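Each structure below is given as structure tokens.
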Structure P
Amino acid sequence: MRSHHRRQHGPKSLAIGIAATACAAPLLLAACAPTSPLPASDTDATLGAYHEQEVDWAGCEDTATNAADAELFANPALECASVEVPIDYDEPDGERAHIALLRLPATGESEGSLLINPGGPGGSGTDFVAMTLPLWQASPVAERFDIVGFDPRGIGASTPAIDCYTDEEYDAGTAPGFGVVYDITSAEQATELADRCAEGSGGAANLVNAGSKSVVQDMDIIREVLGDEKLTYLGYSYGTQLGAMYATTYPEKVRAVVLDGAIAPDLTAWEMRVSQSASFQARFNDLATLCAESPDCVLGADPAAANDRLHEIVRPLVETPPTIDGREVSVWDVYLGITGGLYSEASWPAIISALTALETGDADEMLTLRDTFFSRTADGAYGLDFDTNIAVRCMDWPRLTPEETTALATKIGEVAPMFDIDVFTSGSYHSECEAWPAPPTGDDPWLADVDGIPETLVVSVTGDPATPHEGGIALAEALGGSLLTVDGKQHGAYLLGGSECVNDAVNEYLLDLESPPADARCSL
């Protein structure tokens, strides 16, 4: 059932989810590093064959899975390879997965690798490094370190892929919609989702081993085969969860860990989703204030009334969704487009313009925002972001009952009234994970205070809509590391925000292990 041209998102995935994925949709960030470490010492002895494999770096033409990536990966500065890992770490002699790697070799004498995860769950590290290549080529870090992006299991060029719905089904709107929760209103729909994911992903084993604990163990194999005694790592958004989990699981194998757009370690998955939704609401309030400066603001002159104006614009789509090139634009699509645009203040004018057009019946701009959130390319190819996100979350987060899922939707409507229309908050909902073939393996909350790990660096933007700043403060405290506070309104700062202050501070830490002072502060 794998569709041919499913494409991953790029830098926006920082979390996106990126931007698609974040969690005004439960996408983008949430959590699962165990309070008690993974049994690394027990498993290391059984993984000798994996640790001893050699990486065969070559051109990237065989790594690209679609035409867009083929063009992106064609740069001769890039090299690609794959690493084998066990699908099930309890059965290391069983079936294997192949984890795709892409690197920019150091321009000088290499001191090791900088391993990168851009977020999600669902973000492709190979795409991310390729798309941000000019930034890395101008960075002093790339003089001394190989820059290595990896596609976590199920994602991008890694195989087997997690693939639940075809491109055509996403275009037709037959895949479950997402607003504040997934549009799943019966046990039968939840079962269909799980069955479709198993069918398209090579079987249930790939679904039940998709959780973050498995990814962290994959990262340690990658570190070993790259020849690095200790890990140097950069994670954005959900990638901060992976980095923190690795540091607590393998503290003796950590050199440097940068966590940009951090997930709160002290919140349950429920609390995180509510907190994130409130943060998106705060950014929508800021957008409404910006819009009100214009006399013809589509949200009106009073920012306090912007939620009601948004409902007036969107509510007609419940009964009569507009159609563009045969594709209906639903309420779910509109809110995904808005949410994706809120990730960066630079995208707010596009949201305002799209809402202005939508009020007149023209949904083209809003559909473009929605497609960007979904990582849909011009030729109709989707990324695997949402499919993989579901698989990871179903193995990481506690399983909610229908009553709990419905209560969560109601609570999100309370803290984020931009979403509080009947289609989202007055139904009875079932969890997308209700029929998943195995119970979750993550802990909730996902991290306690940890001793004995090297100095880490958390980068946190004060107005981050996807990973609220309070979570960055809490993660730095929990890890006993440093915090770099960044004034701004976007998700992700290092390299992506154009701030020399941020870039210099992170570079100094990555290169020389010099952390910024306790009161360090930058701006975007």
Structure Q
Amino acid sequence: MKGNYNEEKPRLVTVRYKNKERMVKKGTILSDAIRLIKEKIETPCNCMGICKKCQIKVRGDLSPREEIEENLPKEVRLACITAALGDVEIFELADSELKIHEEEVSLNIETEEKGRVLAIDVGTTGVSARLIDLGEKRITGNYSGLNYQSEYGADVLSRITYCIQNDVLDLQDAILTQIKDIVKKVGAVDRIAIAGNTTMQHLIYGENPKSLAISPYEPVFLGEKSFMIGDIETTLLPNASSYVGADIVSGVAAVNLEEKNNTLFIDIGTNGEMVLSVDGKLYGTSTAAGPAFEGMNIECGMRAGNGAVEGFEIVETGNQFKIQTIGGTPTGICGSGLMDIMSEFVKHKIVLKSGKFNPRMKPEFKERLRDKKFYISENIYLSQGDIRQIQLAKGAIAAGVKLLLGKVEKDIFHMEEVIIAGSFGYHLNPESILNIGLISDFEGKISFAGNTSLNGCIGYLVNKEMKEKIRTTKIDVMELSKSAEFQEVFIKELAF
């Protein structure tokens, strides 16, 4: 949808917003320019112009309106598809997703403390928070939004690379700014507890995580850290290893994994972590799954939110498509929707086991395939490149599961339960997980536990027993970066 507005010899133009301005190349997309002047703007549909959440008021020399912008007010444009052809001035940015929504969720609070506390899950892609009133014993607000560090890279390795080249301060400033923005919205907060992967914890604390990318891949710290954000006492929960972080320690405590036997816990996110509970011991590992199951790097992908396709089914009679969204008209596809779509594509032979579109798919399906994009609705599609991204994520997680099970001389059929964690959607179809081969040959119970990292973080703040459990959790970690088998197993697991 974006046009190519750059000339062979690009000239510079000025983009202004309030008291900030930046010289950029002619043809720069405004969402990119906004980030260059250190302002935040969300583009959850991956800059496809579909979700319309990046509306801004702007004047100046701009690229022609796209068809999707025709019904917008005169000075309102979509920042993700509008280019600066000359000097432009932005008068109003889109209201970001940094909103606190009131809730009425009661909690089993076992502390005599009063006041308000904030639990935060800092993921590589997204940040989620819950505000808890200890006196009222309930959650009073929730927040979710794109991690402010995303402009420095979509994954952990990209951000570590940035730190190697530029130091850690930019990334620390980005995430601390986000936390402070949340606090501004909710008002007075007495304490904060944060769980994130080991790299995120380093970035928050201001420790350069470069050692995590250089053999022997050792962290600067693993244990719990306390510091101040302004005048607020803040605690980073403890990590288990270089690549199994506080988010997983918090998550396994939240689901009481240690008390279960023959149970596999999988946290599906940008880093695909998994932990086994066998005979009273916990064994874990982590894979670089990438952000596909969080709706990123997918052309029509988006994080779970209003308009996201979270469920999908091809109805046998008439080959009709049943689309389930998180409220409103479909504007993109979140992680759970991607799993359902791929499951149905495999089931109905739209996609071959190799991941390629089937040239012999049914005629009624083939008419939906245009330019290597399969349209599930008028504007929402999955491309061949998207399927490749899903394959890479699925293959990494499946390989991690297989190698972790092998470490304890078990197979998937020995497991009694598989617990899936993650914040990639509210609908989860166990059949889809099996059909795409994320886990295969499993006949036990599959349950969805939501954002367990955040749940454990809440428990840490309100329950002494949970705090102690998180502090004392031990996980025997297998580092796949040192595994000679991983690449071979990963390639095998790419097939659907």
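Where does the value 4, 19, 28, 27, 17, 5, 0 come from, among P, Q, when P(r) over Cα pairs in 10 Å bins from 0, in percent is the thing being computed? The partial results should precede the final answer.
Details: P: 4, 21, 32, 27, 13, 3, 0; Q: 4, 19, 28, 27, 17, 5, 0.
Attributed to the structure labelled Q.
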If Cα extents along the principal axes in Å, for residues 47-118 alone is computed and equals 38, 33, 23, the structure in P, Q: P
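Which of P, Q yields 15.1 for mean count of other Cβ atoms within 10 Å over residues 111-118, as computed? Display every interim value, and only then the final one.
On the way: P: 25.6; Q: 15.1.
Label of the originating structure: Q.
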FRET efficiency 1/(1 + (r/R0)^6) of positions 167 and 215 (r between Cβ atoms, R0 = 25 Å, to 0.05) - structure with the largest value, from P, Q: Q
Relative contact order in percent (Cα under 8 Å, 6 or more apart) from the coordinates reads 21; which among P, Q: P
Ranking P, Q by distance in nm of label points 7 Å out along Cα→Cβ at positions 359 and 375, the structure that comes out highest: P
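State the single structure among P, Q that was used to calculate helix-only ellipticity at 222 nm (-39500 (n - 2.57) for each DSSP H run of 4 or more, over all residues; to 500), giving -7500.
On the way: P: -11000; Q: -7500.
The value was obtained from structure Q.
By the measure distance in nm of label points 7 Å out along Cα→Cβ at positions 159 and 183, tell me the structure among P, Q with the highest figure. If you can, show how the numbers build up before the last one.
Numbers: P: 3.4; Q: 1.9.
That would be structure P.
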Read-out mean count of other Cβ atoms within 10 Å over residues 399-406, computed value 16.2, structure in P, Q: P
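Read-outs throughout are calculated quantities, based only on the coordinates presented, and are distinct from any laboratory measurement. Small disclaimer: the values here were computed from a predicted structure and weren't measured. Cβ atoms are built from the backbone, for glycine too; each structure is taken alone.
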